[in-house]
Every structure is written in structure tokens, then in C-alpha cells.
Structure I
Amino acid sequence: MATLWEITQEFLTLASLIEEAGGEATDEVMEELAISRENFQHKAEGYAKLILKWESEIDTASAEIKRIQSIKKTKENAVERLKDTLKTALLVFGQEDAKGVKRFETPLVKLSTRRSTSIEITDENALPEEAFVIKKEVSKTAIKEMLEAGAEIEGASVKENISLQIR
């Protein structure tokens with residue numbers, strides 16, 4: 001029976017091998033990952049620890065991604081507000097050229113307006129049918145209900161999965 005120290009050392013070695021291989025299953029990693037009847041208990045503890053550690057790191061990474069996305073969104077909103085304020089000031093204080101473009105220049109920046117067009121939908125119900133795109137999407141819920149009712153559907157079947165729980 002392996003000691004806690006030995007399990008921890010193997011766990012760290014295994015984690016290092018997998019991370020160094022970029023998650024790829026190299027021959028060396030596969031050899032270390034192999035589980036036999038003799039080492040099942042020992043390997044199971046190490047695997048479970050590694051899985052729990054990485055799941056925790058995934059949760060931490062997800063939280064950090066959300067935090068950074070929030071910072072990004074805040075900055076994007078601030079940039080849009082600054083652009084709107086600057087555009088309004090340029091329209092009021094900028095010099096208009098022969099083409100109707102408002103311009104303002106400093107030694108560091110050049111500002112100008114530009115015209116463009118976009119489509120604004122005010123009432124979807126009033127639009128003609130040819131203005132809509134119909135998206136075809138599979139309903140797994142409907143297929144499941146049909147299969148469970150005994151229907152045979154070509155291209156679909158019920159697949160039984162077995163998952164692992166670690167506590």
C-alpha cells in the first residue's frame with residue numbers, strides 16, 4: 001500500500017507529464033496513466049486528486065475570464081461614451097469642408113466625421129416573408145420523446161452513457 005507521500009509525488013509527476021505534453025497522450029504519458037489490478041487503488045486516488053485539482057483550476061480560470069470580460073465590457077462602454085461625446089463636440093465645433101465633412105486636427109490626432117448607412121427594423125411583423133431567414137434546428141427533446149414512444153428514427157438513437165462521480 002502506497003503512503004500519502006508516494007501518492008502525492010506520483011500525482012505531481014503525473015500532472016507535470018500531462019501539462020508538459022499540452023494534454024496530449026504521448027507514449028510516456030500513456031505508460032504512466034496505465035491502470036492495472038495491482039495499482040488500481042493507488043492510481044485511482046492519484047487520478048481523483050488530479051481531476052479535482054484541475055476542476056478547481058478550471059473553476060478559477062472561468063471566474064477570472066468572467067472578471068476580465070467584465071473589465072473589457074466596462075472599458076468598451078466607456079470608449080463608446082467618450083466617442084459619442086467627442087462626435088457631438090466635433091459636430092458642433094469642427095470645421096466643415098466642401099463635402100460636408102466635419103474636421104478637427106491637433107498635432108497628435110485628426111478627427112473627422114464619416115457618413116454611412118444601416119438598416120433599422122421598427123416593426124418585424126410588417127416585413128415581407130422573404131426578409132426572414134428560417135433556421136433549421138434539431139430538437140433532441142422531440143427526438144427523445146419519439147424514440148421513447150417506440151418510433152424508429154433513421155439518423156438518431158438512444159445512447160446510454162456512464163459517467164464518473166468523484167466525492
Structure II
Amino acid sequence: MAEPNNKEHQILVGRILKKAEEIFQGVRPIIPPEWLTSDITVAQLRVLLVLYTRGPSRMTAIASFIGVAISTTTSIVDNLVKKGLVIRGEDAEDRRLVICELSAEGQALINRLWMLSRGQIEKLLQGLTVEQLKKADEVVGFILANAKETVIHAQRRAGEGEG
């Protein structure tokens with residue numbers, strides 16, 4: 001497990017984050033034009049990402065995740081429904097509750113955004129040697145394993161809070 005209080009650990013995390021920031025700054029000129037021509041607002045994208053990562057959700061849960069009032073969330077969702085990106089339905093157990101989920105078109109939009117990002121990552125990896133790619137693969141494997149472990153711990157904590 002990680003050693004977050006270890007000084008060397010903190011320094012290395014800081015160095016990696018600095019390099020990630022430099023990558024982000026360096027790829028600015030090659031941002032896909034599709035990202036800049038979308039009519040999706042940042043708030044709408046946040047809702048779409050919540051629905052993508054959490055699945056069908058109640059309006060109150062969405063509002064909580066994005067940190068805005070339910071009335072604001074309702075307005076954002078209304079616009080996403082008009083654009084055909086979100087479907088609004090009833091909770092099977094309580095018809096008074098509204099459940100929102102990505103439509104097929106909303107799912108396709110998120111997938112397109114990922115594919116654009118994936119293309120950018122692929123371009124950056126093309127300039128690496130096989131040895132560098134092996135090291136990158138190993139590091140990404142470490143990050144993936146840690147991400148999965150983090151999700152498991154978060155789910156356990158959430159489960160403990162429900163009881």
C-alpha cells in the first residue's frame with residue numbers, strides 16, 4: 001500500500017503531477033476541434049459524466065455529486081433531455097422519484113469524447129521506443145491496480161455508511 005506520509009513518496013508524487021501538468025500544457029495545441037465545437041456546457045458534461053460513472057441516478061444524487069441545488073440540476077437535465085442525451089424516468093419503487101440515465105445518444109457522446117482522448121494518448125505513445133512502452137505499460141498497470149483498490153475501499157466505506 002502507499003506511503004503518503006513518507007517524504008520521498010510525497011516528492012515523487014509531486015514530480016509526477018508536475019510532469020502530467022507539463023503534458024497537459026504541451027498538448028494544448030493539438031486539442032481536437034470536436035471538443036471546441038460541442039454545444040455541451042461544462043455543467044451538462046458534469047451531469048453526463050455522473051450518469052456515465054454512476055449509472056441511472058436520482059436527481060438528488062446528481063445534484064449532490066456535482067455540488068449544485070436540485071433546481072439547478074433539474075434545469076441542466078431538462079436541457080440534456082431536449083438534446084436527447086438523457087432519459088428521465090420514474091423510480092420503480094417510488095413513482096414520485098425521478099431517475100435519470102444516459103440515452104443511447106448520450107452514451108455515444110461520452111464514447112466519442114473518450115475516443116478523441118484515446119487518440120491523443122496514442123499519438124503521444126507513438127514516439128516511444130519498445131523499452132519505454134514496456135515501462136509505461138508497467139506504470140499504467142500499477143495505477144490501474146491502485147484505482148481498482150481505491151474503488152473497492154470506497155464501496156466498502158459507502159456500504160458501511162448505509163447500515
Structure III
Amino acid sequence: MKLQRTLTSKTVESDPYSLAETIALIALGPRAKSRGELFAHLKKRGIPEDIANAVLFRLQEQGLVNDEEFARAWSESRQRAKKLSKRVIASELKGKGVSSDVIEIVIAEIDEVGEYENALEFATRKLRSVSRFETEVIYRRVHSALMRKGYGSSLINRVLRELDISPR
């Protein structure tokens with residue numbers, strides 16, 4: 001960390017573009033990031049907007065930053081691992097600085113059947129962990145867990161009927 005701080009202060013004076021590019025590439029190391037995330041990171045590190053935009057434009061040309069690919073990968077990951085709904089995924093992507101147009105494209109790729117299967121799989125898992133409780137408690141817990149994942153009422157009710165979970 002000390003080496004990076006030293007490098008940063010000396011490099012800023014000589015070539016701010018190279019510094020910004022280095023910061024962006026280091027930020028891309030652990031995982032892909034959206035253009036918005038990288039822009040915010042560069043601004044936080046004190047890089048002027050014009051230089052940040054130039055670096056990000058160059059990284060997009062090189063294919064290292066692609067919001068549509070990022071959004072697609074994020075969506076698939078969140079559906080597979082967390083069983084999140086389209087609404088929650090769209091909200092997360094918006095928070096990561098992905099444009100509304102890209103979000104619409106990616107969210108449109110999630111079909112109703114896939115979302116239903118994710119909700120059903122999640123609810124089945126949740127049901128196993130609460131099966132020792134009374135029927136009303138089971139209903140409440142599975143219903144609220146699905147709501148927290150962002151699923152709509154009609155889908156939740158369909159899943160609960162499928163699993164034969166009903167309130168008294």
C-alpha cells in the first residue's frame with residue numbers, strides 16, 4: 001500500500017492519464033466493473049472527469065469495460081446464486097451505474113419461466129429450513145423471504161400454491 005501511495009503522488013505530477021489507467025486496471029483485477037463504478041472509483045481517487053472519461057473510453061475500445069456484458073454476467077450470477085428477481089437485479093445494476101437502456105435489454109432476457117423456477121427453488125429450500133413450525137409461521141416466513149428477494153405477489157402466490165403452503 002505504501003508503494004502505491006508513493007507511486008500515486010509522484011505519477012500525478014508527471015502523467016495523470018497513466019495514473020488513471022493504472023487505477024482503473026487495478027480496480028478491474030478482482031472482478032469486472034461497470035463504466036459507472038469505474039468512473040466513481042476514479043473520481044474518488046482524485047482523477048479529473050475529462051481524464052477519467054478518456055481512460056474509460058479507451059478501456060471500452062479495448063473491450064475491458066463493457067456494460068452490457070457486465071450487466072448480463074451480474075444478472076446471471078445473481079439469479080443463480082441468490083435467486084433474485086428481475087426487479088432487484090435491475091435495482092442493483094442501476095446502483096452500479098449501468099444505463100437504463102442496458103438494464104432493459106438484460107432484464108428482458110429473463111423469462112417468466114426462469115424467474116418462476118428460481119422462486120420455486122428458493123422457496124423449496126426455505127421450506128426445508130422452516131418445516132418444523134406451524135403452518136401459519138411457515139407461510140409467513142416463506143412469503144416474506146420471497147418478497148425480500150423482490151418477487152411480485154402473483155408469482156409468490158403461485159409458488160406457495162405449488163408447494164401447498166397456505167395460511168389458515
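What to note about this one:
- Structure with the greatest value (metric mean projected area of the Cα convex hull in nm², set I, II, III): I
- Structure from which 0.65 was derived, FRET efficiency 1/(1 + (r/R0)^6) of positions 71 and 103 (r between Cβ atoms, R0 = 25 Å, to 0.05), options I, II, III: II
- At a computed 1.8 (distance in nm of label points 7 Å out along Cα→Cβ at positions 79 and 111), which of I, II, III: I
A short reminder: the numbers here are calculations on the coordinates, not readings from a lab. Everything numeric in this text was worked out from a predicted model, so none of it was measured. Cβ atoms are built from the backbone, for glycine too; each structure is taken alone.
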